[in-house]
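Below you'll find a set of structures to go through.
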Structure P
Amino acid sequence: MSSYLFYDLETTGLNKAFDQVLQFAAIRTDTVFNEIERHNIIIKLRPDVIPTPQATITHRISITDSMQGLCEFEAMIKIHSLMNQPGTTSIGYNNLTFDDEFLRFCFHRNLLPPYTHQYKNGCRRSDLLPMTIMYYLYKPEMLKWPKIDGKLTMKLEKINELNELASGQAHNAMVDVEATLELARKLRKETKMWDYLEGYFDKPEDTRRIEKIPISFHSIACSNKIGLMINKDFGVENKYQVPVLLIGNSIPYKNQTLWLRLDQTELQNINPKNIATKSYIIRKKCGEPGIVLPFIDHYNFLTAKRQAVVEKNQAWLQSHSTLFNKIIQYHREFKYSEVPDLDCDAALYQNGFLPTQDQELCRQFHKADIEGKINIVGQFEGIDMRKQASRLLCRNYSDNLPVMLTRDFAEYMQRVNPKNINNGLRDYKNDKRTTPKNALAQIDKLIAGANLDEQQIELLDELEKYLKDKYSLA
């Protein structure tokens with residue numbers, strides 16, 4: 001590793017497949033956090049994106065301001081290059097749960113390799129949020145810890161305010177990057193712990209640490225290990241940790257380890273028909289959250305009540321070996337259902353890796369002028385790749401394009417604003433894409449019920465006018 005790239009995004013919404021980035025901010029540092037360079041990339045709103053009202057009042061980027069900046073295609077080329085500079089560790093606050101996957105879909109629809117920043121040329125990823133939680137649990141003196149209504153919060157803006165990390169408006173990408181970098185500098189003062197936690201984001205090291213966890217017992221299917229998993233999703237009420245039992249690797253998704261949560265009282269109510277609903281499985285990829293620790297007293301904050309549930313569940317699983325084997329088999333063989341008629345923008349995972357020929361065509365596409373790009377569209381063998389390349393041109397370079405491209409884009413825009421809600425687009429999780437009608441309904445709800453300031457009301461009024469002027473809503 002030769003540098004860190006601290007980064008943050010402001011986006012039109014939370015849908016990773018269909019929303020877009022409006023602002024990308026990054027600060028590159030050396031390995032001890034001395035600043036090398038910074039970047040603030042403003043990205044123009046695409047013609048097919050519906051900004052969500054909640055995102056608008058959060059980052060406060062107006063429609064007027066969103067009409068400025070680089071087109072998405074040119075911005076993503078710059079961002080991809082920054083994250084793929086050899087030896088780069090890209091890091092943010094909760095980035096592996098949101099920002100990184102969001103960018104992965106951005107790279108995908110702009111015909112850029114979506115995964116190379118994770119592994120190629122010494123590049124890798126890290127995430128400051130899980131590390132911050134570990135400091136809270138085991139080195140709490142390193143920070144002041146904010147609360148909302150008496151309850152601990154791990155929101156970056158609240159940590160920033162209490163610890164005076166950076167000044168400026170929260171949810172401005174550059175302000176959040178500055179706060180993230182200052183937070184990392186504070187935490188790294190405990191150098192030994194910082195270096196240890198960094199190991200959890202290194203795939204080989206994380207794998208070795210899991211392998212070192214002692215075997216608790218043997219079952220028919222595998223050797224089972226009990227650990228403590230740390231993750232923000234488990235909540236402060238659980239001290240962000242849950243006891244888990246390793247039950248092997250997924251068969252269809254070989255990079256996923258499978259962990260059965262052991263503090264669930266309903267576990268002993270399992271029968272062969274309700275395994276899917278009564279067994280709580282966590283799927284973990286090595287080098288990514290959650291962090292798995294050995295199940296020892298030094299790390300363990302379980303209450304006596306939760307500890308008793310763990311012991312009972314472990315004994316129950318061992319005494320019901322046939323049923324336990326069925327639980328293991330079900331989860332190891334489980335495969336997500338494919339979404340029918342999945343749009344090409346959302347098909348990154350379902351379609352898998354590109355064939356070598358398509359990868360080469362993508363490289364040629366990026367090097368070509370507009371006329372060359374148009375000619376390459378028809379050279380892709382699959383219809384999804386042709387659609388992606390065609391849409392890319394219509395979104396970013398709409399002037400003087402052939403009718404065959406603009407006609408297809410017009411048909412796509414009909415699904416962006418469907419007359420029948422059932423004809424709208426869905427993502428890889430089968431969640432609906434935001435439509436203009438959805439957005440307008442959300443605006444009405446926010447204005448009626450939320451405690452908004454004057455600027456937020458003006459932003460929503462501007463968004464409402466934009467949607468009504470741009471789309472037919474009859």
Structure Q
Amino acid sequence: MGVTMTKSGQNRRKKRTLCVEVVESRLLMTASATTVQSILYSPPGIALVRPNTPVVPYGVATSAVSFVDPSVGVSHGAHVVIGQRDYVGPFARLDARSGYIKVGNLSTILDNASIIANPTGKGSSGVVIGQSTLIGYRATVLGPARIGAFGASVQVTSIGAGALIDGGNVEQGAIVGPLARVGPGVTIPSGMRVLPGKNVTTQAEASNPALGMVVAVTASDLTPIGTTLVNSATLAAGYTSVYQGSTGTGTPPGYDAGSGVPVPNNGNLSLILGSGPEPGTTVVAFEPVRQSPRFAASTTQPFQGQFHQSPFRATGQVVFGQTAKQVAAAVGHHNAIRGDQGQPIRIASIKKTGNGVTITSPVGGQVAIGLNFQAGNGSVILGGTSGTSTIGDNVTIGSGAVVAGSSLGLGTTVGDRAYVANSTLAPGTIVPAGAIMINNVKQGSIQW
């Protein structure tokens with residue numbers, strides 16, 4: 001079964017009858033094979049095939065590697081080529097069936113994001129992601145699409161949390177805001193930022209700020225993007241160190257001792273699955289001493305729990321007020337809770353979360369969540385750049401909603417696919433489904 005996306009951004013299932021051999025033949029043995037190979041390997045990159053996952057390329061110095069979290073779903077890795085110092089976060093999806101995906105150096109694809117090269121299954125379209133490009137939490141990119149650029153002095157490019165690039169293009173130095181959409185054939189020019197929740201369907205809307213869809217990019221827009229890219233590249237090296245850090249696993253078979261590269265160890269997957277450690281301050285300067293998430297215990301003090309079979313991905317300084325068993329029972333599939341950047345992430349208790357929920361603080365702030373927390377499928381909860389974003393007791397976040405750098409009072413409800421940023425909401429506040437609230441002011445609704 002494959003997954004395509006309608007213009008409304010809703011998933012629907014569609015049967016795929018093409019076998020691997022047919023897809024390989026289409027891409028690599030037709031007249032277009034030279035073009036596809038040129039796209040994938042110019043500039044050079046490494047395909048996500050064994051032994052190149054989760055550390056890419058295999059057997060290279062830690063400072064130059066990319067890291068693909070082992071929870072990432074890769075379809076047809078021979079058609080997925082990435083560069084150096086990239087980071088692909090937990091439960092991201094790289095689907096190159098009937099197409100191709102190219103990612104340049106120093107780029108990041110964050111937790112629960114989806115890159116789908118060819119959603120129709122017709123032809124051999126693809127997605128090209130340039131250097132220094134950030135694909136945000138639960139963002140979706142549907143091919144054919146080109147985002148960012150390659151070259152010696154590339155500007156950073158960003159796709160916001162929950163955004164959809166639906167067959168459109170984003171030039172280097174452009175930003176697509178959270179929960180915004182770029183429609184087929186539309187190109188967001190360099191230096192433009194699509195406002196949160198906007199649905200850009202024409203080139204005029206993408207280029208002319210007077211039409212209310214885009215504004216000029218500012219230096220303050222770029223700062224958190226640059227920070228996230230740098231942090232992610234550092235985490236790529238850090239998690240590689242965690243994975244390969246035990247001499248007890250031995251050196252990799254077939255390693256070329258004459259290459260001059262320090263001998264890496266074989267990896268230990270149990271350290272980078274489920275609930276596990278962050279890299280720690282010796283390899284990632286912005287982290288404390290290496291630690292794993294903490295869970296409550298019935299008779300002792302909270303303990304650090306390293307459970308590689310956990311159905312969620314939790315890393316670093318995440319402090320749960322529940323036992324590991326209680327957390328596992330309460331969370332849905334593909335939940336990513338990362339305390340490896342802004343930390344700690346404190347969660348008193350989870351009543352229920354849906355699938356694909358992301359909780360983290362990517363640029364330095366902390367997150368504190370109270371009792372009986374609930375979150376719907378695909379919701380994203382992010383801390384701010386400093387201080388603590390506090391989510392009170394009995395708060396409910398709707399499916400597909402994005403809450404960033406905000407504090408929500410007791411009993412607050414955020415509706416499905418709403419966007420709340422840099423706001424402090426009083427107890428009992430109800431944010432309607434699809435509403436946009438920035439700096440405590442309602443600023444319209446999601447347009448698609």
Structure R
Amino acid sequence: MTIRTRFAPSPTGYLHVGGARTALFSWLYARKHGGRFVLRIEDTDLERSSIESVNAILEGMTWLGLDYDEGPFYQTQRFDRYEEVIAQLLEQGDAYYCYCSKQELEDMREQQRANKEKPRYDGRCRHRTAPIEGVQPVIRFKNPTQGSVIVHDVVKGDVEFNNTELDDLIIARPDGSPTYNLTVVVDDLDMGMTHVIRGDDHLNNSPRQINIFKALGAEPPVFAHVPMILGDDGARLSKRHGAVSVMSYRDQGYLPEALLNYLVRLGWSHGDQEIFTLDEMISHFDIENVNRAASSFNTDKLLWLNQQYIKASSADHIAHHLSWHMGQLDIDPTQGPELSKVVALQQERAKTLVEMAANSTYFYRDVDTYDEKAARKNLTIDSIDVLQDMLERLAALPEWTAELIHAQIKSCSEARELGMGKIAQPIRVAITGNTISPPLDQTLELFGNQRTISAITRAIDWIKDRAE
């Protein structure tokens with residue numbers, strides 16, 4: 001048997017991190033077992049679904065690297081098939097037309113509440129044989145009235161539901177459009193899903209869907225309902241806890257593999273290991289080992305993990321993702337040093353790509369202002385001699401290498417009997433506009449001969465202008 005899993009989001013908003021984790025678990029399970037991972041867009045809610053949301057989902061999946069083997073399939077393109085199945089259920093006697101008006105249904109529920117009963121449809125249209133004039137009917141699934149349904153869940157264990165607690169759900173609206181619980185069963189059946197991994201907010205749908213599977217003479221897939229993600233305050237993760245859209249983490253400077261690594265550890269573990277390569281995730285992951293309890297999202301932990309990935313990843317890989325962030329600063333990274341070389345200088349000191357991009361702008365754009373505190377301390381009248389001396393030394397270098405640059409800074413320091421910092425900091429501020437950068441000799445080597453000389457000259461002129 002070929003394992004087949006799916007991710008089936010509704011395109012009514014962005015790709016939430018909770019949905020991304022569900023997609024990741026489904027993707028890992030399929031990859032581990034040599035199976036197929038299917039993307040299905042459940043867009044039958046015509047009022048709330050949008051092409052913008054579809055694009056946001058596809059963009060998020062692409063950025064995370066969760067490639068799908070089949071799809072995307074769109075439910076709105078399968079209405080003929082749903083109508084066929086609804087007709088089959090009607091013919092079998094497993095579905096019926098319900099002519100209850102909204103008022104009739106509300107009166108029924110009011111009476112049930114008054115009797116301290118659970119409000120639910122009482123099946124009164126099961127035996128109606130004639131239509132009611134002026135009422136556009138819905139179609140309901142005739143749920144069994146006896147026995148129970150056991151959801152064999154590989155995360156939750158066996159969960160039993162009494163059929164008496166399950167009313168006859170609507171499977172087609174008055175306009176004929178199918179509802180969620182019908183379409184998901186038909187899709188999972190037609191697409192051969194062997195395992196359905198989804199959030200535990202869908203657990204209550206499972207017994208209804210199992211009964212529909214049985215009415216269609218089919219075996220339901222294996223279910224795995226994973227617990228929800230909570231914020232650090234114990235409430236369900238939402239916008240008020242910070243970023244929850246997958247692409248908002250891209251915007252904040254996280255690497256996709258860092259987010260994947262963090263998400264896989266929300267509810268699953270492999271010993272004490274914290275950091276996993278993608279191959280290790282595939283090798284070690286098993287849905288049976290997902291915890292039953294909800295997990296809390298910890299942004300500080302994600303930030304730490306992101307920093308570890310930035311430090312350990314290849315400069316070329318980081319440059320691939322950093323390029324987008326440079327573009328957000330209106331910088332073309334081809335107009336300056338090779339971006340991967342800039343990354344190699346910066347990756348030990350950056351927690352996010354946003355931070356790295358902001359700290360790398362001077363490589364591509366001449367500074368036009370200096371940090372006030374940095375300039376007040378380092379770009380002074382007394383520093384003009386030092387800057388002029390270093391300007392001449394650097395201009396005379398036969399080769400522009402970090403080693404020779406360092407040697408000149410050291411030589412100037414010894415000749416003037418000043419600490420290396422007294423020589424380096426005025427140059428650093430002249431180049432970067434601030435007092436923080438990677439090692440100055442390596443920074444200048446990458447910055448280039450002519451730009452270094454121009455920047456130091458500008459700083460000297462700036463000091464003189466301020467002194468006049």
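Have a look at P, Q, R and say which one yields 1.05 for Cα Rg over 2.2 N^0.38 Å, as calculated.
This figure was derived from P.
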| note | FRET efficiency 1/(1 + (r/R0)^6) of positions 152 and 384 (r between Cβ atoms, R0 = 35 Å, to 0.05) gets 0.00 when computed on, of labels P, Q, R, structure R
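Quick note: the coordinates plus some simple rules give every number you see, no bench work behind them. What you see is a predicted model, and the numbers here were worked out from it, not measured in a lab. Cβ atoms are built from the backbone, for glycine too; each structure is taken alone.
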